[in-house]
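Structures follow.
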Structure 1
Amino acid sequence: MKSTVLITGANRGVGLALAAHYADEGYRVIGVCRQSSDALARVADQVIESTDVTQPDDVARLAKTLKGQTLDLLINNAGLLRDESLGSLDFDSIREQMEINAYAPLRVAEALLPNLAKGSKIANITSRMGSIADNDSGGRYGYRASKAALNAFGKSLAMDLKPRGIAVAQLHPGYVQTRMVNFGGFISPQDAALGIAARIEALTLDTSGGFWHSNGESLPW
C-alpha cells in the first residue's frame with residue numbers, strides 16, 4: 001500500500017515541488033490549497049482546494065473529508081511573508097502572519113490527529129528567521145515572531161506526540177526562488193524539496209522536535 005503525504009500550500013513554490021517529489025517517490029499525494037493549479041493537478045492524487053487553513057470551518061471540513069484516511073506524513077507548508085518597519089508597524093499584517101504561519105499549522109495538526117498513526121511524521125516548514133539567536137538584522141517583525149511561535153508549537157507537538165510514536169520536525173527550506181521573495185533566492189524549489197525530504201527521511205522519535213536547515217545544519221532557537 002502506498003504511503004500518503006498531505007501538503008498544505010501545495011499549489012506552487014516549495015509546496016508544489018514537495019508534491020512532485022513525493023509523487024515521484026511513489027507516495028499518494030494530497031494537495032491542500034485555496035486555489036489549485038494545473039501543475040498540482042498533474043502530480044497529486046487528491047486536491048482539496050478552497051481551503052483556507054486559517055479558518056476553523058475550512059479545517060473542520062478538511063478533517064471531515066479525510067475521515068478514515070491514514071496520513072504517513074503531514075507537511076505544514078502554507079505561509080505568508082510580509083515586511084514591517086519600526087515606526088510604521090502594521091499590526092494587522094503581523095496578526096495575519098501569526099494566523100497563517102503559526103496558528104494554522106497547529107490548527108491543522110490538531111484537526112488531523114485522528115489521521116496520524118504510530119510512525120507518522122509532521123514537518124513544519126519554518127524559517128531560520130524564527131531563530132531568536134540568529135537574528136542579527138532586526139525587522140520582519142511579523143514573520144520572525146510567527147515563525148518563532150511555530151517553532152515553539154512544533155517543539156510542544158513533538159513532546160506531546162512522542163508517546164504516540166509520531167515525530168515532528170521544524171524545517172527551514174533555505175532562501176528559495178519563489179514568489180514569496182520575488183524569485184530572488186539562492187536555491188530552486190526542487191533543491192529545497194530534496195533537502196526537506198532528506199531531513200524528513202532521517203527524522204526519528206529520538207531526534208523529534210529539532211530545528212534544521214534543509215541542508216542538514218542544526219539551527220539555533
Structure 2
Amino acid sequence: MTRTPVQNPAGRHGRPAYDRDSLLEIAVVVFNERGYDGTGMEELARRLGLSKSSIYHHVSGKEELLELAVNRALDALFAVLDEEEKQAGDPEGGSPESTATTRMKRIVHRSVEVLAAELPYVTLLLRLHGNSEVEQRALARRREFDHRVAELMTRAAAEGGIRADIDPHLASRLLFGTVNSLVEWYRPDRDLTVATLADALTTILFDGLHGPTAS
C-alpha cells in the first residue's frame with residue numbers, strides 16, 4: 001500500500017515533506033526499478049522532490065535506506081519462525097497442530113502472507129548480490145533463515161510427515177524458491193486474495209497437483 005507523503009504544515013518552497021517511513025517507501029520503489037547499484041542519491045532526490053540535504057536529515061545515505069528496507073523484510077520472515085518456535089515450546093505442545101510437518105506448512109503459508117504484505121521490501125531483498133557490507137549481512141540472515149527451515153524439515157521427515165528421500169536443505173530451498181518466485185508475478189488483485197494464494201501454494205507444495213485417487 002502506497003503511503004501519501006507527510007504534508008509539510010509550513011508549505012515552505014512547495015516541497016513535500018516526508019517522515020523516514022514514507023521516504024523509505026519511495027526509495028524502495030526506485031531501488032526495485034533501477035537496481036540498488038544503479039540508483040544514486042541524485043536520482044532519489046529527484047524522485048522525492050527533495051534536496052539531497054533534506055534526505056540526509058532522515059538517513060545517512062542510500063546504504064541506510066537499503067538496510068532499513070531489507071531488515072523490514074527479514075524481520076517479518078523471522079517473526080514467522082520465532083512465533084512457531086514459541087508455540088512449539090508451549091507446555092501444551094505435542095498436539096497434531098504442533099508437529100514439525102504442520103508447523104512447516106504454517107510457515108510456508110504465513111511466508112506467502114509476509115511476501116504479499118511486504119512485497120516491495122521482499123523483492124529488494126531477493127535481488128541482493130552481496131556487493132556491500134549491508135548486502136552481505138542481509139544475505140547472512142537469509143542463510144540463517146534457510147538453515148532454521150531446513151532443521152524443521154529434517155524433523156518433519158523424521159516424523160514421517162514429508163518425504164525422507166530428499167535432502168532437507170534441498171527441499172527447503174525448493175519450497176522457498178517457489179514462494180519467492182511470487183515476487184516476479186504477484187500483484188494485489190481483488191480476484192485473488194492473499195488467503196487464496198497462500199492456501200493454493202501450500203496445498204500444491206505439500207500435496208502436489210494429483211487429484212484424489214479413484215476408488
Q) Out of 1, 2, which one gives 32, 13, 9 for semi-axes √(5λ) of the Cα gyration tensor in Å, for residues 87-134 alone as computed from the coordinates? A) 2
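If helix-only ellipticity at 222 nm (-39500 (n - 2.57) for each DSSP H run of 4 or more, over all residues; to 500) computes to -20500, which of 1, 2 did it come from?
2
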Q. Between structures 1, 2, where is mean count of other Cβ atoms within 10 Å over residues 63-70 highest?
A. 2
Q | For distance in nm of label points 7 Å out along Cα→Cβ at positions 167 and 199 computed as 3.6, the structure of 1, 2 it came from | A | 2
Q) log10 I(q)/I(0) by the Debye sum over Cα atoms at q = 0.08, 0.12, 0.16, 0.19 Å⁻¹ was computed and gave -0.37, -0.73, -1.10, -1.37; which structure, 1, 2, did it come from? A) 2
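Throughout, read-outs are computed from the coordinates displayed, never taken from laboratory work. The shown structure was predicted, so the numbers you read here are calculated from the model rather than taken from an experiment. Cβ atoms are built from the backbone, for glycine too; each structure is taken alone.
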